[in-house]
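Below, each structure is written out as structure tokens.
Laboratory data are not the source of any read-out in this text; all were calculated from the coordinates shown. What you see is a predicted model; the values in this text were computed from it and never measured. Cβ atoms are built from the backbone, for glycine too; each structure is taken alone.
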Structure 1
Amino acid sequence: MINLRWDPSVLISGTKTPEFWKEHFEIPTRKLLFILGRGFDVRMNIAIKNLLLNAPNVDVDCWLIEFEEGTSSSSQKYQPHVEENLDELKSLMGTRNITSKQIALWSTQPKGKRQRIGDRQAANILTDYSQISQYTDIIIDISALPRGVYFSLVGKFLTFIDRYAKENPPNFFIVVSENANIDVRIKEKGIDEDVGYLYGFGGTLELTSEVEEPIVWFPILGEDKLEHLEKAHGHIRPHEICPVLPFPSKNPRRSDSLIKTYHQLLFDKLNIEPQNLMYVPEQNPFEAYIRLTKAIHNYYNSLKVLEGCKAVISTFSSKLLSIGTLLSAYELIGQIGVGVLNVDSQGYEIDHFEDLKNLKDDSELFVIWLTGEPYNEN
């Protein structure tokens with residue numbers, strides 16, 4: 001039997017979210033830190049707007065993470081939409097405090113070569129627990145944050161809470177506004193030449209070892225990621241591959257479409273056995289975490305005769321499923337060598353921005369509760 005930290009767990013979504021905000025923040029002694037990213041995504045302010053509409057008297061401070069993508073990024077053309085989102089945030093917050101937290105996604109190396117540093121800079125936003133010790137509640141909204149940024153940021157907050165507030169942890173939530181129709185319209189433009197493990201999620205995989213353990217790779221599949229998958233595979237060189245597909249999903253044929261799209265890569269080129277395919281619910285990050293964690297444990301126990309194994313997770317799917325992979329990696333990184341390999345894009349392209357605005361109201365809000373009151377009772 002495996003003792004899973006987030007089983008049971010608390011996930012709030014859809015129409016239950018407004019009622020949760022009302023009930024949870026009606027207690028006047030609560031003090032909230034709300035963290036979100038500044039970006040062009042039309043979902044940037046959905047969560048904070050929903051919260052303030054249903055808990056207008058909440059005592060809340062805001063950290064706004066402003067990340068610089070560089071002048072060569074194709075996303076620069078969407079700066080007017082970034083400013084539009086920022087104006088809306090300021091209007092929603094009124095006189096409440098908004099603190100800017102600036103990070104650079106890139107640094108320039110000798111000979112003009114660029115190195116991605118956003119994950120490390122995101123983790124360094126929090127350097128001392130006194131920065132957050134006064135808050136009873138902390139929310140990180142990942143809706144407008146790049147994967148490399150929110151993985152390291154969430155990992156750092158969890159680490160600090162576990163280290164410095166284990167006896168009386170704050171209520172810590174991840175929030176995301178999920179909308180698959182918007183996701184497919186935000187197309188990644190170019191991918192990094194160099195790929196690597198996210199800061200805080202290396203899992204000793206980048207360290208040399210006298211014993212070369214087998215590596216099992218769990219890529220979480222999403223649309224239009226063929227080049228990303230090939231790049232990651234070339235870097236990892238795994239001994240075993242377990243592709244992870246979203247099922248059940250809103251589109252019941254989504255996993256079939258993904259298998260069709262990647263059939264040549266998965267079955268012809270990489271020779272994956274059909275029984276290696278895994279399925280996780282598209283809209284339940286905790287269930288994804290449970291299935292991934294158990295699968296990695298099973299591989300590790302089966303390969304004990306070979307000194308165990310190392311596992312690599314790569315997420316090419318939605319932010320909601322990405323949270324499931326984050327939790328699995330965070331829990332296992334101290335037990336088994338587990339790393340998160342990220343393949344980042346160099347910018348984004350959107351064909352018709354008005355389409356995103358028209359789809360915005362169809363977004364569904366998910367609140368993933370990670371530490372605090374419900375877990376203290378257990």
Structure 2
Amino acid sequence: MKPIYLDYNATTPIAPEVAEAMQPCLSEIFGNPSSPHPYGVAAREVVEAARGDVAASIGAVPGEIIFTSGGSEANNFALKGIAGLNRRRGGHIITSAVEHPAITEVLGWLEGMGFRTTAIGVNAKGEVDPAEVERAIRPDTVLITIMHANNEVGTIQPIAEIGEIARSHEIPLHTDAAQSMGKIKVDVGDLNVDLLSLAGHKLYGPKGVGALYVRDGVYLEKQIHGASHENGRRAGTESLTLLAGFGRACALAAEHRAGRAAHMRELRDRLHAGLAAAIPGLILNGHPENRLPNTLNVSIPGATAVDLLAATPEIAASAGAACHSGEVHVSATLAAMGILPDQARGSVRFSTGMRLTAEDADRAIAVVVRSASA
């Protein structure tokens with residue numbers, strides 16, 4: 001039997017409806033969207049239909065959507081694009097201490113280019129305090145970038161409140177919504193954001209495609225140069241197959257968000273209850289309520305998560321700390337939350353999804369408990 005998949009925060013399988021939407025672009029619709037003849041026109045219709053679906057799913061208008069190769073490129077484009085246009089103004093960027101490497105690595109590169117960053121700490125539940133964000137603002141602050149929901153513990157950040165602060169200081173706000181899209185409501189108006197990143201493979205769409213929402217009136221320095229694709233903002237001939245799938249995935253995510261969230265939350269809580277009942281001293285990492293409906297990060301007392309998962313081939317999940325040469329390397333998120341190495345050593349992230357069943361969850365509980373007791 002295949003392992004029980006409990007790593008939906010890492011990636012998701014392509015939904016059948018998404019695969020169906022992609023199929024015509026593998027055979028019938030193959031033109032270049034920039035070509036004026038009927039083959040190109042048909043291809044352009046696929047691109048713009050996908051743009052409309054993505055925009056509608058987050059409360060944007062189609063012209064505010066730039067397609068990218070994924071969430072990492074969208075984050076790079078947002079951060080480098082804003083920084084590039086603000087070299088003369090100064091170079092201060094505010095972020096949080098629990099960001100994904102797709103943000104932290106970009107900021108590290110920008111620091112090498114002379115920019116400065118302030119990473120706002122979080123409380124024990126992984127939450128950023130908006131008041132601390134406001135206190136960190138300087139005259140030369142050009143961007144605030146804070147993720148919508150954490151990929152490791154699922155804690156949801158107060159982006160709307162931070163957005164109000166950012167607007168009062170006329171500073172653009174970017175949020176990485178790769179993990180939150182399809183699990184909770186993502187609406188750019190409600191969130192008060194100027195830039196927002198999405199990734200197709202996190203919401204039952206294909207890998208290799210994503211999007212950056214850019215609020216009308218916000219400008220970015222171009223990062224990929226060439227022809228005038230994406231209204232001159234990002235060069236490269238569009239992948240019809242990937243965009244058709246991505247657009248359909250976003251439409252499905254918006255249409256079925258409530259039902260999906262209920263299913264994922266039920267199984268997440270079933271896992272938690274079963275593990276907590278059988279493993280004394282089990283610790284929940286992250287916010288107990290204000291977190292993604294599918295994310296369960298727990299520390300198992302006395303266990304090393306990497307070893308436990310290696311001894312439990314019946315499940316596929318993620319460890320919260322890596323072990324090399326006998327040393328524990330705690331993730332930046334867990335460290336920022338103040339979780340000590342002994343607790344982080346036993347941290348496991350289980351993330352539920354649409355293919356998971358109650359029977360799968362019960363089997364997973366049994367095998368984890370068996371390994372934890374060994």
With distance in nm of label points 7 Å out along Cα→Cβ at positions 20 and 348 derived as 3.6, matching label from 1, 2: 2
With distance in nm of label points 7 Å out along Cα→Cβ at positions 116 and 364 derived as 2.9, matching label from 1, 2: 1
Identity of the structure behind 0.4 (criterion: distance in nm of label points 7 Å out along Cα→Cβ at positions 220 and 292, calculated), options 1, 2: 1
Identity of the structure behind -12000 (criterion: helix-only ellipticity at 222 nm (-39500 (n - 2.57) for each DSSP H run of 4 or more, over all residues; to 500), calculated), options 1, 2: 2
Among 1, 2, structure where Rg and Dmax of the Cα atoms in Å as derived comes to 21.2, 68: 2
